[in-house]
Structure 1
Amino acid sequence: MKTTIEGEQGMITGFKMVWSFDAMTSAYMLDGEDMSPDNAQATLQKVAASVLENMKYEHYFTYFYDGDTPIKYKVVESGTLSRDRAKLVLQFELPLSKPKPVTRDSLRLLIFEPSYYVDMAWKSSSDVVLSPDLARQCKVDVIAPNPTPEQMSYAMSLPADADPDNALGQLFTQTVKLHCAGLPAAP
């Protein structure tokens, strides 16, 4: 994943997302779809709309908090799906329902599939960036998950056909913490 935290003048307005799917998932997403040269672009748009519609009911797998208070989003209006060799790449913008003022240390962002069966990760801290204006007053830390041995053992003990445990995903995901300072007065 790659995520840009959008905003200006001390207000976060939303996120730009770029998600690359592995080759197996990409093939599954296109199974039975018409990818002939004449129809490929329309098919990719149709699949993108379907994926975003399905993710809408899962909060786009994106959880943004101020302390323990969840911050709400608007519905994603459109996204694009493209191919990068054998992988599909989904790009979309997730606007907040209203701009959120930055805080010193209480904002955190997590992106995960609740059951933990889907691995969603930023490969490096440079995959999370701030808009240029927010970068003047904020920095981000990408913190690795730290499940306990007991939690790992429990997750590994689940049979493939078990009902999903929707509390597990958060234990196995990275957390982005935002650290922001007030802007100095203009000269």
Structure 2
Amino acid sequence: MNFKYRNTLLLAGLAIVAASYASCRVSIPKGASAVKSFDKDRYLGKWYEIARMDFKFEKNLKNVTATYSLNENGSIRVDNKGYDYVKGKWKQSIGKAKFVRNDDVARLKVSFFGPFYAGYNVIDIDSGYQYALVAGNNLDYLWILSRTKVIPDAVKAAYLKKAQELGFKTGELVWTVQDKGEY
């Protein structure tokens, strides 16, 4: 093997490792903090998506839900469902989530694609675990979740205010339509 070819392979290998590492890093938006004294058992179960920052995996979806349950290995099973109103069919994504550090701090990493993780940070939750504000790695990912298909105006206003203070462009939120039966 000649020197130039070997160096090219080495550089390509290093680039793949660097890209893999960067794609597996999880973070939290600057200024945000994850909920402490988090009770993962109370968080488990079904949540309705009230609003989201839109991105390609949820494009054209309504009736979006996320259901969280424990896997045997202690990780959390993530079951996301939504109705694609353009294609006229339900979509489902199954993933896994793990706590970044301790399970009493609501900083998780979630994966739907093998070893690639993204941040999932619960940055606000009510004392009854009925409503949650969730941020991704950066200001491009935000969700408002509820145990029911609607959220009280006061909770909505408080979550929007907090998101705006952190720098989220809340005017770009997609307000999820919840008008169909279950999947």
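Assign the value 13.4, 39, calculated as Rg and Dmax of the Cα atoms in Å, for residues 92-171 alone, to the correct structure from 1, 2.
Values: 1: 16.2, 48; 2: 13.4, 39.
Derived from the structure labelled 2.
Quick one: Rg/Rh (Cα atoms, Kirkwood Rh) came out at 1.00 when computed from one of 1, 2, so which one is it? Of the structures listed, the value fits 1.
Kindly point out which one of 1, 2 the value 2.0 was derived from, the read-out being distance in nm of label points 7 Å out along Cα→Cβ at positions 36 and 132. Going through each structure in turn, the value belongs to 2. When distance in nm of label points 7 Å out along Cα→Cβ at positions 28 and 84 is computed across structures 1, 2, the figure 3.4 traces back to 2.
Values in this text are rule-based calculations from the coordinates and carry no lab data. Worth saying up front: this structure is predicted, and the values here are computed from it rather than measured. Cβ atoms are built from the backbone, for glycine too; each structure is taken alone.
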